[in-house]
Structure 1
Amino acid sequence: MSPYVERLIDGRLNGLLGEFPAVSVVGPRACGKTTTARRHARVIARSGPPRGSRAFPCRPTAFLDTLADGQPATIESASPFTITDYVDMAIHGGLPQPTLLLSGRGPADWLAAYADHVVERDAPAHFGHRDPQLFRRMLTAVAANTAGVPTALTLAEAAGIDRRTVGSYLSRLADLFVVEQVPAWASNRLSRLTSAPKLFVTDPSLVGALLGLDRQAILRNGDLLGRIIETFVFAQLRAELPVASSRPRLHHLRNRDGRGIDVVVEFADGTIAAIEVKASAAATRRDARHLIWLRDQVADRFAGGVVLHTGPHAFQLDEQIWALPIGSLWG
């Protein structure tokens, strides 16, 4: 058995168990819930097999907390990761078994079987007799549009379903923790903001599994490369939400004038930060133009902005705005 890898949530669980008689740990199938819970229990009574452990190392201070303080983490030396490394991380994803315990073709075979299980067993078991293939087509349509704001018509045409049922399918896939709908950010200081949610496949590894694509296919497709890198980054940020002391909430921003920001983070004190994700190794001030616009619009509410990129170096792009390697998320 692979040794346990510490999780961001471990400290939070210790605190909650000191205050409450019971704590429920929920999440996607096979994400390591049982393994983590066993680390915190004196007596174990279980009705299912043990899971694996967390795929990525945690950092002592959440990246989002440093951003809330206006001091996003930087790295003193060049990041060792390349675009190929980030794609490989995304393809393997954050589910423990394919990341830690399997090699060769094992991870791809496991992820394909995982997707089969979700649509052929989990979905019918939870939601009745709907055709499992409709769930598969809908999940595949979301995978092709992950990190985007597709219309109901776009998803309906891609999945071959009635557009009036798109919302129902999305809600059910969200209940299974395989799809997440990120709300649009709203402010009374700004007009012409759109309200449609942004869609993500919860774990980026499912994108490759559902679309049948490997590393080379993703690297050759610029649109999909950007989507899977952003989905990977979003998964890293989401893992910090339960443990960050700044109590962040994740949103996205789009307006009718064509401006868009990948992630807007709103903190409990009312301040906000903004993050752009670029699948390129050379972040420029132009990449930060929407962050600069938002900073100037919200003034004193702006805590900071970051362009996360696949290159090796960290540097400042403008006042309160930095370019950081994606690897700086881990310290």
Structure 2
Amino acid sequence: MSKKDKINIQKSKIYKHYSCSQIYLYVANFNLNTNYLIKYFNISRTTYYRFKSKFNLLSPVDIFKNNLPIPTLPLYFSKKYLQAKRYFNEFIRKYKDFCISYSGISNWIKVSKQENVSIKMIRKIANENPNVFKTALRKRKKHNLSKKHNKFVNDDLVKMNYKTPNVIGVDGTNMKIFLEDKNSYKKLNCLISYIWECQKVLAYKFDKNENSNSVIKVFENISTFANNNNKKLIIQSDLGSAFANENIFNFVKGNKKITHSMSEKGFKHNSPTESLNGWIKQKFIKSFGDKFKNLNHFLNTFEKFIKHWNFMKEINYNIISKKKKN
């Protein structure tokens, strides 16, 4: 280590905090000479006495002479860390019911507070507060293809090109919830559509199972979105019977703004949607659990969750867009 580096380290606040802590402990434990230790650690007397005053510490000499218990000295935290912790606590107070990632909080601070806080620092704060921070563990799920109706199967327009613009992915996921008014579990299928580009949820529909009625409702919302924004959209789905049937075929045929694309047999060309379905399910259950007063309570809670999901995805998308422009 060069002399210049050594001087820079000794000027740092963390070094001064460490030195003052060590001096205090040496005096309290062994009654060593304070002036000698100050000279050894190369700090000023003013720095040491300010340290004692700041944390209202008893005289270490009195502690040694009277055999008093040595207090636990505070750890060093930078101003940036303390500010980040305040932002973290503010986020938790506002969105305590939601499950969110470290990067999501970091992006929220960047957008809301116009300050950069690293994901590493957010992770450190979260690890110190495990009871208030919720995160989701992703679980992989195998998706089985149902029987196909070849007559109504469309070509795969997307294939493995996940960066294809204006793609809306549609897929279903099963959710098992406990309803207190029925005192029993209920299994529901949620058909969800995502905008691939920004990962926002465009539309969703709950039913007993994945069927053409749910698909029609979701496709209608996608068609409305396409017309309102004057966009031509590609709807990417699997080859399930809920998608490959006459009703869906005729609906798409009558709408000029949407085109229906289906993944080829044996390929996970709809994997971005399947992945997001997994995240949605895990994050929702982690945030709200699986027990609800009644079905309406569950549906209202899920709607609230989706609004928050879209809000956070909009923030992430805007940040990424700005970086690409710069």
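Odds and ends about this structure:
- Comparison of 1, 2 - label where distance in nm of label points 7 Å out along Cα→Cβ at positions 4 and 164 is highest: 2
- Structure with the greatest value (metric mean count of other Cβ atoms within 10 Å over residues 100-107, set 1, 2): 2
- Which of 1, 2 yields -0.57, -0.73, -0.90 [log10 I(q)/I(0) by the Debye sum over Cα atoms at q = 0.08, 0.10, 0.12 Å⁻¹, calculated]: 2
- For mean count of other Cβ atoms within 10 Å over residues 212-219 computed as 19.6, the structure of 1, 2 it came from: 2
- Distance in nm of label points 7 Å out along Cα→Cβ at positions 108 and 244 - highest-scoring structure of 1, 2: 2
- If helix-only ellipticity at 222 nm (-39500 (n - 2.57) for each DSSP H run of 4 or more, over all residues; to 500) is computed and equals -10500, the structure in 1, 2: 1
FYI, it's all coordinate maths here, none of it is from the lab. The structure presented is a predicted model; accordingly, all values stated were derived computationally and were not measured. Cβ atoms are built from the backbone, for glycine too; each structure is taken alone.
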